[in-house]
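All of the numbers you see were taken from the coordinates with simple rules; none came from a lab. These numbers come from a predicted model, not from an experiment. Cβ atoms are built from the backbone, for glycine too; each structure is taken alone.
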Structure I
Amino acid sequence: MTVAVVVDSTSDIPPAMREELGITVVPLTILFGNQAYLDGVEMSTEEFYQRLVTDPVHPSTSQPSPGAFAEVYERLAREHEGIISIHISSKLSGTVRSAEQAAQMVTQVPIRVIDSTSVSMGFGFLGIEAAKLARAGKSLDEIAAQVEALIPKIRLWAVLDTLEYLRRGGRIGRAGAFLGTLLNVKPLIEVRGEVLPAERVRTHKKAIARMVELASAEAPYKYLAVLHSRAQPYAEELAEQLSAIHPREGIIVAELTGVIGVHGGPGVVGVTGIKQD
């Protein structure tokens, strides 16, 4: 493969799929006070959620340093003719900026850094598409152009068990419109660059039904995934209902990594996809 594909750990691409496609992951960092852990490397998703609900210290997150990206780029440059690096929305993290700085530091091969404007499998699918195109022998420019063309077609909705973790993490964006108005309601959000308020629903069951409606209205999809944080039964239920618009075997069920969990907390259920042409 002449073009290497890099994503960050918030992409939530299942490990087996990452390995099969040869996608390189640069981890963000989870901090519990002065203790730092590389997301998915030094702290698993399961370990993170267990600690999140028991540790009195609320965690924070940090993007990879330019040096961390440069180290990865230099290693990949020895075996590839180009690198495409696709990352979490620049409105949600400084990861894109770190990658851009690293790309200026590494001159052995051309590097294209892409702001996905999304999160989780919303941009994980961009990495998957890029890897497939690279395997097909496409050039860096061709891959970047096709990936960028998919960005406006990304859709992502999620229901949160609470807005508290978003508030603590400072990533609430315009979803702050919900604050002060929630009494036993589940906030339904949309991610389009930033976290945006969508609707208020009373229960997870109603939220799932509403997400099915929203996703169905945008069908068909090239790629589709269900997301969750410690909410596998709800995720499986949602995936089954979405099988009416997309083959069930083609719907990925992915758990949100710890870095996203810092801001969303446990109990998140969502759906994301890339619309078909």
Structure II
Amino acid sequence: MANLKELRNRIKSVSSTMQITSAMKMVSAAKLSKAQDAIQAMRPYSEKLTELLQSLSASLEGEQGSPYSEQREVENVLLVAISSNRGLAGAFNSNIVKATKGLINETYAGKKVDVLTIGKKANDILSKEFSVIENNNAIFDELTFDNVTVISQNLMDIFVAGTYDKIVLVYNQFVNAATQNVAREQFLPIQEIEGEDASVADYVFEPSKEEIVEQLIPKSLKVQFFKALRDSVASEHGARMTAMHKATDNATELRDSLKLSYNKARQAAITNEILEIVGGAEALNN
């Protein structure tokens, strides 16, 4: 009977775990719906604005150009690794860590590379091996454009100051609830458009190209950075919902297997007791 007690305890434990993972799945699904609507509404605007200003910036030469477009020999690189503050999201955080390490050890091998982390999970791992100059965990507590602007403005300032020659964002780009792609997106300098796409469409600029570049490019960069964080948040909820769905299915399968083992063991115990009773009765009759 000790075996039956052990099985009962395991069934109870697995059932409790299943309830937790199921609840977490529903919470993530609710949060995902809101985050998905936000990123899908923002993405077309951000991409079109970036495309327009990249093209416009490329058409200006020399001193007319934006300081954010300045191309330098790459010696100092800053990687902005965007993860989450919580786990239980499958490979969501580990993919960011892996991609960041790949950039440091392969793409920018031989360069001076620093890391700025957004999210506790990436910071916990990367800070043990690499130079992490800053970590921003609290930004996810209140993810607003104004709060994010403080970080993006700091990145823009240190680039203009010449501290870094290139700044790259590493984050999960939301595709759907089951799919998130790791993006390695150059934030600064603004990438030049080459080939046929480099020509500016037949726009009328008012007041002038130069003033538009001066005023809108900083805003465009802030929108681009905000979009990356929005993408990451939606990806996190999608990854966690998928992970908790699989965990719930696995817990259900394990619980059913344990129940079957319990019923078999209980049936065997009952059969043994019946045999003992019958054997005792026959001995008394003899």
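Some observations on this one:
- Origin of the derived value -11000 (helix-only ellipticity at 222 nm (-39500 (n - 2.57) for each DSSP H run of 4 or more, over all residues; to 500); candidates I, II): I
- Computed 22 for relative contact order in percent (Cα under 8 Å, 6 or more apart) - originating structure among I, II: I
- With FRET efficiency 1/(1 + (r/R0)^6) of positions 223 and 255 (r between Cβ atoms, R0 = 30 Å, to 0.05) derived as 0.05, matching label from I, II: II
- At a computed 25.4 (mean count of other Cβ atoms within 10 Å over residues 7-14), which of I, II: I
- Largest in mean projected area of the Cα convex hull in nm² among the labelled structures I, II is structure II.
- With mean count of other Cβ atoms within 10 Å over residues 15-22 derived as 12.8, matching label from I, II: I
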